[in-house]
Each structure stands twice: as C-alpha cells, then as structure tokens.
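Read-outs: derived from the displayed coordinates by stated rules, not from any lab. Just so it is clear, the model here is predicted, and its values are computed rather than measured. Cβ atoms are built from the backbone, for glycine too; each structure is taken alone.
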Structure 1
Amino acid sequence: MRVKREEASRYGLAPGDVARVLETAFKGNVVSQVIEEDKYFGLVVWYDEESRRDPSVIEETLLETPSGAKVALSQVAEILDTTGPNVLNRENVQRRVAVFCNVQGRDLASVVRDIRVSLQPIEESLRALPGEYYLDFSGQFEAQREATIRLWGLAVLSTVGVYLLLIKALGSHRSALQVIANIPLAAFGAVVALLIVNRPDMAELAEHPWTQWPSIWIQSTHLSLAHWVGFITLIGIVSRNGIMMISHYQHLMDIEGMPFGKEMIIRGSLERLAPVMMTAMTSFIGLVPLLFGEGEPGKEILYPLAVVLFGGMIASTALDQIVTPALFYLFGSRSVRSKKPVSP
C-alpha cells in the first residue's frame with residue numbers, strides 16, 4: 001500500500017490511520033472477548049480469505065475521517081501487488097538489511113579488507129541515491145576490532161607495569177630500559193616467524209617483478225587476535241633473560257666486589273648462559289606440539305600463539321646474548337646501585 005499523502009491529508013487522515021485498515025484486514029484486530037464458562041477468547045475481526053486475496057475489495061474499504069464522513073481506501077492510497085521483505089529490521093531507528101558470510105581458510109581481517117575493495121563501487125553508487133544509504137561491517141569483525149583495540153591498551157599497560165617492576169627490582173631506570181630493549185628483539189623474531197609461516201605461493205610471486213615481492217609477502221601475512229595475545233605474552237617472557245643477566249652483573253659487583261668492566265660482563269654472561277639456554281629450551285620443547293598442530297581442530301588459537309612465541313623467544317634468546325652485555329657495558333656504570341660489599 002502506497003499512501004497518497006496529499007489526498008489523505010485533505011481528509012484529515014495520517015498515513016498511520018490508513019495503514020491500520022490494512023492491518024485489521026490482513027492481520028486482524030482484537031475488538032472484544034468471548035467468555036465461555038471460565039475460558040476467555042479474543043474476538044478478532046478481519047477479512048475472510050477470499051476478500052484478502054482480492055485487491056478490489058481492499059480498495060473499497062471505507063475509512064472514517066475525523067469529520068465523520070466515509071471515504072474509500074482507493075481515494076487515499078494505492079494498492080500494489082509487489083514483493084518485499086517479510087521482516088523489516090531496524091538499528092538506531094534506521095532500516096537495515098543484513099548480509100551474512102562465513103570465513104574459511106583465511107583470517108577475518110583480510111577477508112573484510114578484500115570485501116571493502118570489492119564493494120567500493122557499490123558504496124559510491126549508494127551515495128548518489130536519494131536518502132542515506134551506507135555499508136557497515138559488524139558482527140564478529142566488529143568484535144575482533146574492539147578486542148584488538150583493547151589488546152593494544154593492555155600491551156601498553158603491560159609494558160609500563162613491567163618497566164615499573166623492573167625499576168623496583170633492579171634499582172635503576174637505566175637497567176630497566178636495558179631489559180625492555182629485549183622486547184623489540186622478540187618482536188622482530190615474531191614478525192620473521194609470521195613471514196615464514198604465511199609465505200605466499202611461489203606461482204603468485206613469479207607473476208610479479210621481484211621489486212613487488214616484499215609487499216606481496218607482507219600482504220599475505222595477517223595478524224589475528226591470537227597473534228596479538230602472543231605479542232603481549234612475549235613482553236613478560238623475554239624480560240626474563242635480561243633480568244637474569246643484569247641482576248647477575250649487579251650481584252658480581254655488589255656482593256662479590258668485582259669492578260665494573262669487560263671481565264665482569266664476560267664472566268656474568270658466561271655464568272648465565274646455561275640457565276638462559278635451559279629455560280629457553282624447555283619453553284621451545286613445550287611449544288613444539290602446538291607448532292605442528294596447524295589446521296587441527298581446537299588449535300585455531302594455540303597455533304598462531306605458538307608461532308609468535310617461538311619466533312620471539314628464539315630471536316630474543318640469541319640476540320640477548322649480544323645486546324644486553326653491550327648495553328650494560330655502555331650504560332651500566334651509571335646504573336650500578338651503590339652497595340657496600342658484604343663480607344663473607
């Protein structure tokens with residue numbers, strides 16, 4: 001039904017008044033109740049089945065105007081035989097049409113990015129239509145985006161919290177910063193591991209010049225929620241090696257009375273090499289079952305988490321043996337806590 005607004009307003013009728021007639025005709029309207037013993041039944045008034053199928057009968061329906069006069073429905077509305085949605089969904093007082101899809105074999109973010117590119121011409125054509133039409137991506141993608149934002153905030157808070165704890169434990173912000181320097185090393189290793197695991201098809205690379213290979217490789221590497229959880233976990237794990245080494249440097253100077261210098265750093269690094277490698281190896285062995293579980297049911301989150309942890313821990317363990325002693329040799333003399341040697 002399409003209401004003729006000018007004709008309806010001439011008779012003092014609103015579009016809702018006209019629509020209620022069709023609601024009564026097709027859906028029915030409870031006008032009273034029938035009581036039979038102790039049972040109540042609603043008395044519903046509506047058109048019979050034959051009349052509901054005949055548009056001419058609907059058009060002859062009389063409407064009562066505010067002045068008391070009667071007017072036929074065909075004078076204020078047009079009855080059309082057309083198709084339409086069975087249900088009108090609304091969100092924020094706006095009509096919406098939901099299109100659903102499932103993702104398989106790829107991460108959600110990359111699929112949504114490709115859909116955005118494909119629908120860009122349609123989105124531009126919608127802007128040219130009268131009214132306000134737009135495309136909105138929600139559902140699981142929206143939840144993942146909000147979770148990613150929260151994880152970024154948690155990552156910053158975790159780094160600040162670790163930094164404050166390191167200042168408390170090591171007694172110097174310089175020593176704490178030297179431990180925090182392990183985090184970029186671990187992030188580098190995690191990114192390299194992701195690039196290796198998510199390498200593109202060689203046939204696809206062969207179709208492009210080698211100058212475009214890095215961009216194609218990066219585009220094939222996508223970060224999911226599990227990857228971000230792995231990066232946050234690395235913040236605490238990789239700080240362990242730096243704490244073990246710098247605290248031992250301070251032990252050699254404060255407790256054993258060794259002077260600051262290359263000999264002290266070499267001795268401290270060699271004495272902490274075995275504990276660092278043993279703790280790293282136990283962690284690596286624990287991650288091996290997860291690394292070989294790609295595609296297995298129940299490991300959709302554990303596998304990307306293990307890839308990030310494995311790559312980050314390898315890079316941090318290897319580079320930490322070079323970076324931490326070098327940083328402590330350059331800046332450690334200013335961060336040494338003033339303690340008197342303890343006599344045996």
Structure 2
Amino acid sequence: MSNKRIIAGDVGGTNTRILSGEWVDGEIRVDAIRRYSSQEFSGLSAIIEQFMVELNLTVSPAACCFAVAGPVHNGVAKITNLPWVVERKTLQTLFAIEPVELLNDFQAVTYGVSRLSADEMVGLQSGKEEEQGNRVFLGAGTGFGVSYQLWQEGRYVAHVCEAGHVAFAPTNELEADLLVWLMKRHEYVSVELLLSGSGLHRIYQFLAEKSKGSESKKINDLMQQQDPAEVITQYALSRTDELCVQTVDCFLHIYGAMCGNVALNYMARGGVYVAGGIAPRIKDLLLASNFMTAFRNKGAMQGLMNEFSVKLVMQPDVGLYGAAAYTEQWCAPYPPPVGCVPRTIKPVPNK
C-alpha cells in the first residue's frame with residue numbers, strides 16, 4: 001500500500017478530536033489534530049467533512065479508525081451521551097475506502113497506553129506488575145469507561161465492557177445517604193451517574209442540600225454560565241470553597257473504590273491504568289486524597305490490592321493516539337493480527 005495516510009478520531013459526548021497523519025518508518029507523522037464541540041454537529045460524518053475541508057484533503061486516506069464513547073456492535077456505534085448513531089458502512093461510503101473501523105473509546109485507550117512514555121503517566125501504587133498479567137483501563141470524563149487486556153496467543157488482546165453502568169455501591173454512611181438521595185431522583189443509579197462530569201455536579205448538589213445552604217451564590221451563578229464540573233474542580237484546586245473541596249473528596253473516594261472493584265473483577269496483575277478527562281486535571285487533589293485508600297479497602301482482599309500496580313494516565317489524547325495506532329494493520333509493512341495491540345509507539349508530530 002503506497003498511500004499510508006490515515007484519519008483517526010476520538011468521539012466523545014462533549015468533544016470530538018480528529019487527527020490526520022501518515023505512517024513513516026513505523027511511526028505516525030501527525031499533520032493536524034483538530035477539536036470540535038460534538039453538540040454543535042448532527043453526527044460524526046459532518047465533523048469529518050468539516051475537518052477535510054479545513055485541511056483541504058482531497059484524496060481519500062488509506063485507512064480510518066474512530067474511537068466512540070459507547071458500545072460498538074457489527075460496525076454500528078451508539079454514542080452514550082449524544083443522539084448519534086455511527087455506522088461503519090456510512091463512513092466507508094464517505095471515504096470511498098474499505099479499511100474503516102469503529103472502536104469503543106476505552107478499547108482505543110488500551111492501544112494508546114501501550115505506547116506512552118513513562119513521563120506521560122504518574123505512579124499511584126508501584127505494586128508487582130506481572131509481564132503477562134491482566135490489565136484494566138478505566139476513567140471518568142463525560143461518562144465512565146472501562147476496558148481490559150488479556151494475554152492471548154503470545155500478545156495482549158483488548159476487550160471492552162460497559163462496567164460504568166453497573167449499580168453504584170456505597171462504602172460509607174455519606175455515600176449511603178447519597179444513594180438514597182439519588183434513588184429519589186433516578187430510576188437506576190449507575191456508577192456513571194456519579195463518576196462523570198455531571199456526576200461531580202450531582203455530588204455537589206447533594207452536599208449543598210445536606211449542609212442546608214452552605215453553597216456560594218457566586219459559584220452557583222458561575223455554574224449557570226459555565227460547565228459545573230469545571231467550576232467545582234477549579235475552586236477545589238484553589239481550595240477557595242469548602243463545598244467544592246468536599247465534593248471532589250467524595251468523588252475521588254467513590255472513584256478509588258470503583259477502580260478497586262474493577263481491578264478485583266479482572267485480577268489486574270498486569271496493571272491498573274486510570275485515564276479519562278477528569279483525573280489528570282485534578283492530579284494534585286487525587287494524590288492528596290483517599291483515592292488509593294478506597295482502592296485498597298476490600299476487606300479480606302486488602303493484601304492483594306496492595307500488589308496491583310496503579311498508574312494515572314496524563315496524556316489527554318491517549319484514545320486518539322490509540323485509534324490512530326490501530327490503523328497499523330492496514331498501513332504497516334508487517335501488521336499485527338486484527339484486534340491485537342500494535343507494536344508501534346504513539347503518534348508523534350512533525351518536527
């Protein structure tokens with residue numbers, strides 16, 4: 001294949017990022033990365049068309065891969081937090097090419113993490129990382145994503161699940177009160193209802209109601225104009241509002257407990273990777289919080305929890321890079337089998 005140009009994307013409920021690049025000597029030379037507000041478009045095809053016009057791309061790429069925030073089945077993806085349905089056949093028609101793939105967004109994260117450098121992650125617990133042990137990848141953003149890798153036939157293979165939609169299980173009295181509060185407002189209380197941007201706001205509202213008027217009028221006014229999650233994290237990071245600090249503390253405790261649950265479910269002796277858009281932005285608060293205490297607090301299994309390696313992924317475009325790397329199977333000289341983690345490092349920008 002002489003044409004090795006690719007287009008990749010990371011499609012989220014809030015933002016969609018599109019990348020154009022070319023495979024050269026086992027790496028992707030990135031020409032451009034553009035970010036679009038997902039809510040402003042009718043679907044992924046409209047964003048891709050806009051991207052191609054902006055970059056004056058008149059020749060179809062050799063391959064495309066898009067990571068989408070939602071389940072993918074038989075080439076059809078339903079975006080969890082958008083009224084979009086993305087179909088592989090539609091994209092194949094748009095590009096007039098056959099190699100187009102849709103991945104769950106956290107499946108793409110597994111491919112991206114595999115080629116990050118050490119300085120793009122922060123160690124939360126060193127543990128004992130087994131070379132061929134199971135790995136889990138999870139994180140909160142617009143929603144809560146989970147994926148995992150198993151060592152199969154001599155290499156890691158990525159798998160997806162929808163563990164973000166399991167029922168929320170409180171681990172202390174405050175969280176039990178939170179669950180009761182949520183059950184009065186929602187038919188089903190999932191983990192994602194709390195471990196997400198909107199979840200941060202729900203926790204804030206609960207704590208404000210519980211404390212009977214301790215919220216700041218200034219902050220409430222800001223939440224009418226800006227993303228409430230951004231306002232909460234901003235004031236928590238600066239420690240200038242106690243209710244915002246309490247909100248993030250509660251959020252991180254629930255987050256750590258859920259990460260521990262997933263690590264136990266998959267016996268993640270190969271490592272636990274915390275990704276998503278929220279955790280990297282509040283890294284300092286996370287490091288000072290009870291996140292890892294909640295992670296390890298598993299009763300008789302606490303000794304086992306101490307053995308897991310846990311890392312915080314700081315690279316915000318890890319899913320986008322993972323989607324781009326997936327195209328190696330069509331563009332590289334000796335591609336890996338479909339569905340397996342590619343060998344190459346993450347995409348790098350042109351010098």
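Each of structures 1, 2 was scored by Rg/Rh (Cα atoms, Kirkwood Rh); the highest score is held by 1.
Tell me which of 1, 2 gives -10500 when you compute helix-only ellipticity at 222 nm (-39500 (n - 2.57) for each DSSP H run of 4 or more, over all residues; to 500). Clearly, the read-out refers to 2.
Can you say which of 1, 2 returns 17 when relative contact order in percent (Cα under 8 Å, 6 or more apart) is computed? Structure of origin is 1.
When Cα Rg over 2.2 N^0.38 Å, for residues 112-159 alone is calculated, the result is 1.28; to which of the structures 1, 2 does this value belong? Working through the options, I get structure 2. Tell me which structure, out of 1, 2, gives 18.2 once mean count of other Cβ atoms within 10 Å over residues 248-255 is calculated. This figure was derived from 1.
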